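Have a look at these structures, which come just after this line.
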Structure 1
Amino acid sequence: MATLLRQSLGVAVATMAITAAFWSAAGPSSRIDPRGDYVAYYEPTARALAADGRPILADGSISTRYPPGYPLILAALFRVAAVTGIPETTALWAGALVAAAIASVSLFLAARLLWPYPAALITPLLWVTCPLVLGVTAIEGSEPAFFAVFFTACATGLSAVLHGRVSARLFVAGGLMGAAMLIRPIALATGGLLALAVWFAWRHRQGRAARAAAVALALSGNLVVAGPWIWWVSSQTGRMILLSDGGAPSVRDGLTYATNLKGYRSGVAVPADVEALMRAVQARYQELDSMGAIATVLWEEARTRPGAAVRLLALKAARSWYGTDSQRREGAILAVQAVYGLLIAVSTAYAWSAGGRARGVTVAVWVGTVYFWGMTTMVLSIARYMLPALGLLFLLPPALAAAPRGVRRPWTVGASMSTEAAPVEGHRA
């Protein structure tokens, strides 16, 4: 345990050093974008929470564009700044640094459940040096806090699943997933994914009653944390709001990303029929005030341009890996992502060939990736929304350097990659 603590501390210190060095090079004074969500939504909500504990804005409206998780964190940092006398910007930087460290340590601890040291260090090293990850820390936003909570939930959930018995860890993991949902609504179904992972991972180890109890624990933790906000905001507004009411604006923005430049997008080329479809949708922009209305309009327009609709979906799915809201630097991001993609593809094959828990986690990682990919494709398809999936995928590259904990390497010279790994005598899994 002491060794693991020292290793985790080393990861935390290295993460903060690398992140701070990036800020220094990029210019930390530019972290707050006056056109971004921080100024428009997060800070006003945080000020309201710090003032009277309710997310009610100056005009009397309830802040429902985003859930309250990140504004609550900001409110706490503002209070710390007020009590200690330090500048608020310093408190924000410190909070982001701590969040970055927690995210890296959580990924490391998850990797340590699968791979021996030092191979497990590959996961946080890839994460903290990823240009996209460093890039989202350069602008004040909810990503660092989300990564910290989400990856902690994943590490806790993986520990609970590998533990193989019903325990409080499942409730904690579900609760942490609920906290992640309250920071970024893209995590809406992650509590359910955790429950499914437990159910299928234990299908040969526990009976139905034990698995049902485990699923109930995970979902209960999720509901206990996320449920009060959903109930309160729905009761106050008189309409059912799952985490936020920002879904429709995000989806319609994603349907018109090449024609609705918003004054800051550089523009991207799309096929002529796709552009025509986008313009047709944009002409009915004011109708797109709900998910149902969006589905109706999109169906009506797609019926006359079915090929364009298919190409638009394909473009959005592809842009999920390299797109940016400003539509700048996308070529460079695509090149970097291609390198990661090759590494992950090879790592997936190696981890799958290792069998056992490595194979199970490979399946879970890719299920999570498909989930985030689907959610990102549905809304504005930009690469930063895929970063949680990229963090999960980084759990696989240690397979290239070491066998899973408790097994021999199945890919030694002369051995088939499909060979079942044999236990190492006396080594604890």
Structure 2
Amino acid sequence: MKILFVNHTGKVSGAERVLLAIAERLHAFTLRLLSPAGDLLEGALARGIECSVMDQVTARFTWRPDRLIAYLNSFRNAILQIHRAVKDWKPDLIHANTVRAGIAATVATAGMPVKVVWHVHDILPRHPLSSLIRLLFLFSGRSYAICVSNATARRFRGAVLQFGDARRRIFVLHNGIDPATYCPDSVADLPEERSGLRAELGLPASAFVMAIVGQFTPRKGQLELVNAFPQVLSCIRSAALLVVGAPLFNQDWEYHARVRQAIEKNGLTGKIVLAGQRNDMPAVLRSIDALVVNSAEEPFGMVLLEAMACGRPVVSANVGGVPEIIHDRRNGLLYEPRDYARLARHLADLAENPALSRTVGEHARETVASRFTIPIQVAQLVDIYRRVVGEIAVSAAAVPQAVGEEA
């Protein structure tokens, strides 16, 4: 089977990491990636995947006429390039790795028999344009969707795709990781690694260190966590916060500046460390005491799995796909969004009760090993590919391992 991967950007964020992880394990398939130039293309080439370059799709949700025209023009260029690539290479299936790539690939292949799988990594915004996206999917009988969580699938369906054939073309497939990458048994807990990294980052060896990890953007809630951190300090005097990540898109650099200003305004310099982007995340996660996920929306949350694989307890806002991973007070701790008093209490429980922290961490590792590994994800993905291309009747019952949607 020949599979053409299409991605709307050449930058590597969560969705692109998933693409690279699954593509390098699809050994029985002939693959090609169509993507703008950038880190994604370089990563694919390093993995021996054939690549072609296309223009970036810059489209965002907006009603501003000037921006809308520019965004539509970027779609036009991508559509023409995808059409040429499909006509020349004749893939059996297109795996569009984002909603924007799915839109472009579906329009580009109008009149062609090739099936298009949209890999939905984000929760679709509540916006009139989202309804237009659903209508495009509805009327393209060649389009299928793989959503990374039940929460993502519910929002993608909306009211338009709730029933019949359209609903049957939507799958839920959770992401996976390689647990050994994050915590091989030989380095499960090395004191010298922990102390060395803390010294490098300017964190006290004896501090209770929590981390928030991810792209710098308002959706991830770094600013709100910084502003709430004095509540944590009132419960844990030795607390320190490590903020890992960098701004990538849009106005995120301005958001980053606001976070820095909030640290200074609240007198938290030295208690909160901005570490930027790191390429040693397994070691960083093994060196913290807890991971905090303070997202306003979280389609899935790869970093949850990564911390859990390290045996580190996760304290997360109860949003999006998170409760599909975390069972409260068993393999992690949940709090309602903006309930920072509960967040502080959860962190204090972990700091004051090392046995609780160890138990939660052990259950977390077991959860990842049994449910969220890349081999599990790839096996389920291949099953979906074969059903889509083979035109086998697709239903929630057809691939029970891949579909976690409630009846």
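Every number here is computed from the coordinates shown, using simple stated rules; none is lab data. The model shown is predicted, which means the values in this text are computed figures rather than measured ones. Cβ atoms are built from the backbone, for glycine too; each structure is taken alone.
Data overview
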item	result
Which of 1, 2 yields 0.60 [FRET efficiency 1/(1 + (r/R0)^6) of positions 348 and 372 (r between Cβ atoms, R0 = 30 Å, to 0.05), calculated]	2
Structure from which -21000 was derived, helix-only ellipticity at 222 nm (-39500 (n - 2.57) for each DSSP H run of 4 or more, over all residues; to 500), options 1, 2	1
Comparison of 1, 2 - label where distance in nm of label points 7 Å out along Cα→Cβ at positions 236 and 356 is highest	1
At a computed -0.25, -0.44, -1.28 (log10 I(q)/I(0) by the Debye sum over Cα atoms at q = 0.06, 0.08, 0.14 Å⁻¹), which of 1, 2	2
